[in-house]
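Dropping the structures in below, format is structure tokens.
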Structure 1
Amino acid sequence: MSERQLKITINGTGFAGDYTARVYGMIPHKNGVSISLAGVTSGGLGNAQRFAAKHAIPQAFATHAEMLDAIHPDIDNIACANYAHGQYTVEAAEAGVGVIVLEKPPVIWPGYAAGREANAETRKRETMEYLAAVLDAVRAKGAKLLYAEDFVYFDGVRGLTQLLAEAMKTGKGKVLYQRGVCAHQGSHAPAYDTPSKSGGGSLFNKACHPLGPILYLKQVEGILRDGKPIRPARVSAVALQILKHQSAASGEHFRVMQNVDDFGRITVVFDDHTVAEVLGYDLSISGIRNELSIMTDFAQYDIRVNPSNENELFLPNASAAGNIVFREKLPTPQGTSFPRPNQFHSHGYVNEMNDAVDCALEADRYPQSGAMMAWDTMAVLMAGYESSEKDAAFVDVTEYTRGRGFTERELPCPAKFGDVFQRT
């Protein structure tokens, strides 16, 4: 049997590009398949060349279009600065790429590029129009879009999906209330504090993470029960700047944002009158926090990815650890900490890229986190900023969730998510 080679390209050489390159080497083994990192591009050719040397990628390119033309990849990873996501997704679709892995957020308000100003309601409308054009281009070329929300791919989320399917056999399986948190000390991305490049702050780039699995679990609940996803209907939110207004001493241990929000809170009410609450903030002094809590009509399911007390470490002197990172964003290993070995696995990145690979190998397989996830996430986030401008008043999003349809094959398929629990 001849081996099939999947050619992978990466657009972006920052934090997201780095973990993308590393994760493809961790994909579960597949007989008769090899995965080749074939090309990389960045905002500067020098960056791409250094990245290529670091990750043993044979070619670095000055532009994304040049890379696509030379490589003809099976999977293209859009892991560059947020403002360029839409442009490069369309380029990949038009170049005939089969699977496009698009990092968060899918796009930002196009008015930034023109140097415009507008209220949040206008930004919402124009952003959704832009995203519609991007998704239309992907659909027209028959490409598969994987919206790279790693929280969707947590093993815990996969486990609850498996459990929902079992509970429905007993007449249960209703997700009633969900709560999620994503917190940092400040983003890895240099452009984060520039709205025209990042699109927003904590609400846009942190709260989006727990929002993903929260939307996913309602989608699959509806699909499992009725063959139709349950989608968001109304949004209330606040987006605040906290550290900017404090003394310099208060910001010592943080990246203090001047132009974007460092605290975001979103409440989502779904079509079936269930609810979810999401927090995203840049005020975590003790390292990254990734947590989900899901209340159902048959159980409570808590997912504590980081921190988790599975491992506990006490170091009286930080120097003994060298440059080892025990948890993302942990400022010092000194004292007591809760290390997270194999963070790329626990954070969902390996499951996420494995889904991309399986979608490239199987013609009838589409991503679990796909175009509908990108669409609903963007509608909720942009409505969140509108709500914040309107003193947290509820904003209806059904014009978007009901106004754009998705084909059956574009919907997630929980049966293909894979079991994580053993059976008797």
Structure 2
Amino acid sequence: MSLPEKPVPPSLIKYSELLATWLKELGYTHCFFVAGGGCMHLIDGFRHHFKMAAVVHEMSAGVAAEHFNECSTDGKAFALVTSGPGFTNIVTAVAGCYTERRPLLVIAGQVKSTDLITGRLRQRGMQEIDGSAITAPITVHSRCLRKPLCRADLRAIAEAAYHPHPGPVVIEVCLDVQGCQVDPVELNAAPQSPDTHFEDSSLLGGEDARTQARWLAGHLSGAKRPLLLLGGQVSREVAWRLLPILEQAGVPVMTTTSAMDRVPCDSPVWAGRPNSWGGQRCANLLVGQADVIVGVGVQWDLQQTGFNWQEYAPCAKLYQVYPSVEELGKGHPVLAGAVAAVPDEILPSLAQALDWTDREDWRGYIRRAQALVPTLEPANVAREGYHSNYAFLQKLTRALRAEDVIAMTSSGNCFTGRSKSPS
């Protein structure tokens, strides 16, 4: 009589390895990181799965991941930092993504779950800071993993960085959780928890979105002096794909600072980049003369409108497409119509529905205005012995190639710095 076979124990793997496979499934290919003891198991699990790019400061890791995702057409990037000061160093990058509604995934190390702060203690574990509490007000979702998360929950949390309201997601992983042995079959099969559902029914989609797009196109098509203003919530991929359609329609197109690469300045429909801070004077003058402006993916904050927002675009009816009901209802500027939808889902239908006739030679007027109001005005001169940053940036722009990338320091405006000419 043969003995019954013993059940084969499940094949256990380190949790950090399993996290890596789930992130790969979501399209992540690159990791910008600063190493530390608090994330040592994460580094060990990730290094075989991603292109690991070490940087010298955690804020650089966040900014690099943000702009990689903005520019890349193949793969996505996330930031990896350690606990304590490693975490606090990336908070500025997280805050920037939150205000700009840019997707960013930050994975951070944390002390062992058994060493976490309890009661009124200020610190217990090595370099312990409650990172998820710090970033909770400036993230789409912030969580500390005191035990392994299943695949469905991890995917839901990570994908919340992209939709329905783009922004940063922060996941702290306790050191003992990073390195624990887990059953991948069990965690892959576990259902999604109720607290990781991030759907928002307030955003229009499908035929409702297409109907609203045609409604907006009707307002532009019926205007004498229309402007289509594209903001950073319109992806570069969608804007470039639709450019031939927009050029054929002929409606003048402007871009905000965060969308300045969506439409080339040599396009026949490009009408400038308006802004109260770093914008073009000619573009601002044209905004003041338009009769209909449709802002797609434009936040229309005070930097865009100026502090005297009551006088912004005084002759125009304003229509805004944005993925936030709160943003659309803030009350400034005053809107003639608002559509709560993902801009990339609205813009294609809007562009295809445009049927505008330039009855008053509005585009000709724009070209003449651009010729008469130079980007670099004569009043912007430097003192003797100093170089003009305005002139330098104009010359630099003319020298750049299409594939060049410029990383600006500080706020990116040329008036924040001054360089003395060599003697």
Study note, to complete from the structure: Structures 1, 2 compared on distance in nm of label points 7 Å out along Cα→Cβ at positions 112 and 256: the greatest is 2
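Going by FRET efficiency 1/(1 + (r/R0)^6) of positions 136 and 328 (r between Cβ atoms, R0 = 30 Å, to 0.05), which of structures 1, 2 comes out largest? Write out the running numbers ahead of the final one.
Working: 1: 0.25; 2: 0.80.
Of structures 1, 2, the maximum of FRET efficiency 1/(1 + (r/R0)^6) of positions 136 and 328 (r between Cβ atoms, R0 = 30 Å, to 0.05) occurs in 2.
From which structure (1, 2) was P(r) over Cα pairs in 20 Å bins from 0, in percent calculated, if the value obtained is 23, 48, 25, 4, 1, 0? Can you show the working numbers first?
Values: 1: 26, 61, 13, 0; 2: 23, 48, 25, 4, 1, 0.
Comparing all candidates, it corresponds to 2.
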Check your understanding: Taking distance in nm of label points 7 Å out along Cα→Cβ at positions 32 and 48 from the coordinates of each of 1, 2, which one would give 3.4?
Key -> 1
Point to revise | Winner on distance in nm of label points 7 Å out along Cα→Cβ at positions 320 and 344 once structures 1, 2 are ranked, highest first | key: 1
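Among 1, 2, considering only relative contact order in percent (Cα under 8 Å, 6 or more apart), which has the greatest calculated value? Write out the running numbers ahead of the final one.
Numbers: 1: 18; 2: 12.
Checked 1, 2; max of relative contact order in percent (Cα under 8 Å, 6 or more apart) sits with 1.
Rank structures 1, 2 by mean count of other Cβ atoms within 10 Å over residues 72-79 and report only the one at the top, that is, the highest.
On the way: 1: 24.9; 2: 17.2.
The structure with the largest value is 1.
Any read-out appearing in this document is the output of simple, stated calculations on the displayed coordinates, not a laboratory observation. Please read these numbers as outputs of a predicted model, since none were measured by experiment. Cβ atoms are built from the backbone, for glycine too; each structure is taken alone.
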